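Laboratory data are not the source of any read-out in this text; all were calculated from the coordinates shown. Computed from a prediction, not measured in an experiment: that's the story for all the values here. Cβ atoms are built from the backbone, for glycine too; each structure is taken alone.
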Structure I
Amino acid sequence: MSADAAVRDRIQAAVVRLIADSVLFNHAVAQRVGLGSSDSQFMTLLQVHGPLMPSQLAALTQLTTGTVTGVLDRLERVGLIQRTRDDSDRRKVTITPRDDTVATLLLPHYQAQGERLAAVLGSRSSEELAVIADFLTDLVAGADPELG
């Protein structure tokens, strides 16, 4: 096996482990705060994309609109989201995270992860950071379905 192939294998294995570790960690946090796994993933999508309509959440998650409504009902009950109706078209609803509740209920569980990431990034040169940023940007490019 060539040196490049060995490095590619290491990267592939590390990315797979990162994904698995992230999913499992998010699942554990969701359980700690009384949410389901889908519920916490919706919060992540709202953090990444900003406010979304339920139809956009359905497209991103590939879940039915009925399932999306159930998740949103649970998130609203615990105060993590706010539904806002469009003044010009009352059928349109935008889902926005409630930063105050997110800060008190969710963020403390992610503090250690954030500190670990900051430490790892702090140990890299500007050039290395640029390569990492480019790699991750390329990796996630086009990963989301159309938001419409």
Structure II
Amino acid sequence: MAKKFYNQGIIQKSELTHPEKYIGKTPLRWMSAWEKAVFNVLDNHPNILQWSSESIEISYQHPGGYTTTYYPDLFIIKEVDGIKTSDLIEIKPLKESGIEHAKTKYDKDVIKVNMAKWTAAEEWCRKRGHTFKILTENDLFAQSGKDYSK
């Protein structure tokens, strides 16, 4: 069952404050308000040198027994204290990020697929010297002080 996104949109490269930093395909598509907010941070953060959205293709074995392709949300290259690093990032609700957070059978099925994707992404990153990260609402809204895992 395909997930329907109600809060989505498109950003043209020309609409970015720092279009020279965006190295992905355009137009840039956001699939949630969380993604849109992160795009804004990446566009304007001085430590972010380059970034892209859904520009990396990773083949993975779906739990259904077939091979398919995963497109992680973000790829970023950043520099902090003179050290350059690169991260592959997925933005997901907590309930879709770990089996302990699943509340329904649907959530558990989504997590099985996500785990297959993320295993492939971790291997892809390991081979290339990148780091794979999953950001949830607890990461995105950490400054609010609220723990969304409860």
Thinking of I, II, which structure, once Cα extents along the principal axes in Å is computed, gives back 59, 32, 26? I
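I, II: which one has mean count of other Cβ atoms within 10 Å over residues 100-107, as calculated, at 14.4?
Details: I: 14.4; II: 11.9.
It must be structure I, since only it matches.
Quick one: distance in nm of label points 7 Å out along Cα→Cβ at positions 76 and 108 came out at 2.7 when computed from one of I, II, so which one is it? The partial results should precede the final answer.
Details: I: 2.7; II: 3.4.
Structure I accounts for this read-out.
Figure out for me which of the structures I, II the number -8500 belongs to, where helix-only ellipticity at 222 nm (-39500 (n - 2.57) for each DSSP H run of 4 or more, over all residues; to 500) was derived from the coordinates.
On the way: I: -21000; II: -8500.
Only structure II yields this read-out.
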